[in-house]
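Asks: Presented below are the structures under discussion, each in the form of structure tokens.
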Structure I
Amino acid sequence: MRIFDPHVHMSSRTTDDYEAMRAAGVRAVVEPAFWLGQPRTSVGSFTDYFDALLGWEPYRAAQFGVRHHCTIALNPKEANDPRCRGVLELLPRYLAKDGVVAVGEVGYDAMTPAEDEVFRVQLGLAAEHGLPVLVHTPHRDKAAGTRRSLDVVRESGLPPERVLVDHLNELTVAMVKDAGSWMGFSVYPDTKMDERRMVALLKEYGTDRILVNSAADWGRSDPLKTYKVGLAMLEAGFSAGDVDTVLWRNPVAFYAQSGRLELDDAAPEAEYAGNTIKRGG
């Protein structure tokens, strides 16, 4: 089983996670720009964070045979903080860099006017830079938030096939499928989707344009959930080819639209910026 996790926040995970993921078949990941769990207080903190997504984290992943890519954006939750608004002026510098395979996560958290404005600006930046878009749907009022997200994407003029709408469930998948966008599902231990529900949706909707991710972060989550979905699919009678479509070919096809996807086995560098993950010796 080969796996491409299209949404996982590895900066908050350990090297043990990388080792376990590699052993389970994970060969590539995309890490979307995310919030810290507490407010960032200045634009400079985003600069350091984005630099780490493009430097230290790909170095760290490569030590375990995992190709690391990222998406860059001002996330929906922090779009409401006026101290962060200057990040929008910073984004073009990063969206031009190799390793950035989409604009994201963008979209809604609480569906505020500030979120709406920032969402539209970043869709425009995606069009300007020729990048696909990763859309975060809100955890509250998900159906309304997903409908609104699709409306804003439609109004932006971005082709629907260049948009991945994530954190979907049984209430929202049909509207995204009908819109022609890619459908993303986050599988968690306690919340969002689980393996059983994911298999049921795959039986109903098929494997076309569907991506499964772990969205593992600093909360209770599991970076092996993609692997566990693959096992559940096989147990439910899906073929190995079906599993490969969902866990590898679909995320590759979506992010390849950036023209920046690198999936070869590159030799890991001994160190990054004078530092190494090795200790002692």
Structure II
Amino acid sequence: MNDQPSNWVRTAPGVPVIRSVNWGGLKTLYLKEVRRFFKVQLQTIWAPSITTLLFLIIFTVALGGAGRTVLGVPFADFIAPGLIIMGMIQNAFANSSFSLLVGKIQGTIVDYLMPPLSVGELIAALVGASVTRAILVGITVWLAMLLWPGVHVAPVHPLAIIWFGLMGSMMLAFFGVLTSIWAEKFDHAAAVTNFVVAPLSLLSGTFYSIESLHPTFQAVSHANPFFYVISGFRYGFLSEADSPVLFGALLLLGINVALWAACYTLLRSGWKLKN
């Protein structure tokens, strides 16, 4: 027998071939996730955009009234930024809460776990695709509102818009990954959407200023992280906010770091994925 190592063996067993970021694998998984939701863009991008515009029409007609202002700006201008970011974060959650869950249900979860991707790269691809979908929905709604009569959504502080848009989308994308790890069927994910994401979105100050609330409910609103996303995003368009902008920016950064750590820990352990 020949004791010389085979030319096909490039590294010793257990020594990784890819010693840095697997950019090729990361790009492949990211594009796979983007193409998945883009194939049904009528449902994943255009339908949420139309729903958000209907919210604008209904609440402007029902609650706007002639000359009504909130925080010193017309009511339509007040709710428009909140509706944009609300559509973004809800779709970020919808996208990331689907990928791993459908893999578990259909028995194709190995397609995510077996490729030579680190846990960090897997999270980056899933969250990146979800943020991409959120951005596409946000841009679509924003362009439609630009053309809508009586609504003004010209950016005033672009950095605030970018920061809070990304932080809000990433926060819900991480939360969606956690949901897809925990959920065992679509009903579980739908329950999180209906009883957690939707209520927190609607009770985050999108349609009203918390200054008009009782102090008790103001305190409850300040405990809602969605409130800081919408308040900061609105500041980017109106230069008006219900909360300190810098505090909200740092708080959301801390929440995202904590959610990333939770996703990393659970994916690395294989909880409810490898059993």
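Asks: Supply the structure label, taken from I, II, corresponding to Rg and Dmax of the Cα atoms in Å with the calculated value 17.8, 58. Provide the component values of the computation, followed by the final result.
Replies: Details: I: 17.8, 58; II: 21.5, 92.
That value comes from structure I.
Asks: If we compute distance in nm of label points 7 Å out along Cα→Cβ at positions 132 and 220 for structures I, II, which one ends up with the highest value?
Replies: Max of distance in nm of label points 7 Å out along Cα→Cβ at positions 132 and 220: II.
Asks: If you don't mind, another one. Suppose FRET efficiency 1/(1 + (r/R0)^6) of positions 20 and 164 (r between Cβ atoms, R0 = 30 Å, to 0.05) works out to 0.75; of I, II, which structure was it derived from? Each step should come with its number before you reach the end.
Replies: Working: I: 0.75; II: 0.40.
The structure behind it is I.
Asks: One of I, II was used to calculate distance in nm of label points 7 Å out along Cα→Cβ at positions 52 and 180, giving 4.0; which?
Replies: It must be structure I, since only it matches.
Asks: Quick one: P(r) over Cα pairs in 10 Å bins from 0, in percent, for residues 148-203 alone came out at 22, 51, 23, 5 when computed from one of I, II, so which one is it? Kindly include the intermediate steps, with their values, before the conclusion.
Replies: On the way: I: 22, 51, 23, 5; II: 19, 35, 27, 16, 3.
The read-out comes from structure I.
Asks: The value -21500 for helix-only ellipticity at 222 nm (-39500 (n - 2.57) for each DSSP H run of 4 or more, over all residues; to 500) was derived from one model only; which of I, II is it? Walk me through the numbers on the way to the answer.
Replies: Numbers: I: -11500; II: -21500.
Traced to structure II.
Every number here is computed from the coordinates shown, using simple stated rules; none is lab data. A quick note: this is a predicted structure, and the numbers were derived from the prediction, not measured. Cβ atoms are built from the backbone, for glycine too; each structure is taken alone.
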